[in-house]
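What follows draws every value from the coordinates through simple rules; no lab data is involved. Bear in mind that the values here come from a model prediction, so they are computed numbers and not experimental data. Cβ atoms are built from the backbone, for glycine too; each structure is taken alone.
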Structure I
Amino acid sequence: MVMDSGVDRPLAEALADELVELTRSLAELAYDLGSDEVTLRRHMVSIQSIDRITQAQLAIADILRSEAPVAARIDGVTLETLAARLRQRLTRTP
């Protein structure tokens, strides 16, 4: 079955699974970096960026797995900046 996005369901599921695995790896990296006080103090902003990336990856995985209409998928994204960027990209004319 092909999704509205043009990506068939098995591919969407596989991509979502890969995003979740990448997210786990990044989360472990952020945890390791944050466990060292010196590194944490020096790189707090970067470690927080890793957290935002992991949240975005999980949101994208949810979008790929969803069978809801596109607008509903994006409405379910809790990272408002990501949702806004997706809406903007979807309204662009080719």
Structure II
Amino acid sequence: MKILAVCGFGVGSSMVLKMTLEKAVKELGIDAEVKNTDIASAKAEQADVYFTSAELKPDLESSTDKPVYAIKRYMDKDEVLKAMNAFLANKKGN
């Protein structure tokens, strides 16, 4: 599974989100590659799921048919786990 953490420039906040996603993935026992990137690169890169800010979510959703989840607090593992569990539940339903 490939997971992308996306922010405007692909440096600061996406790196923080990537680290939190890695903790969540490890806790859930998921085999996944987690990368951080900027919005322009994310539009050109295929992933199974994207995590970003509420501000960037609509822009990212317009360029992919894969799920995009908005995260408010990038360091909040519980919020990220909740979004990851929602993605996994939806994935099983398809």
State the single structure among I, II that was used to calculate distance in nm of label points 7 Å out along Cα→Cβ at positions 30 and 62, giving 2.7. II
Taking 15.8, 51 as the value of Rg and Dmax of the Cα atoms in Å derived from one of the structures shown (I, II), identify that structure. I
For the read-out helix-only ellipticity at 222 nm (-39500 (n - 2.57) for each DSSP H run of 4 or more, over all residues; to 500), a value of -25500 was computed from one structure; give its label from I, II. I
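When mean count of other Cβ atoms within 10 Å over residues 14-21 is calculated, the result is 15.4; to which of the structures I, II does this value belong?
Working: I: 15.4; II: 20.8.
Source structure: I.
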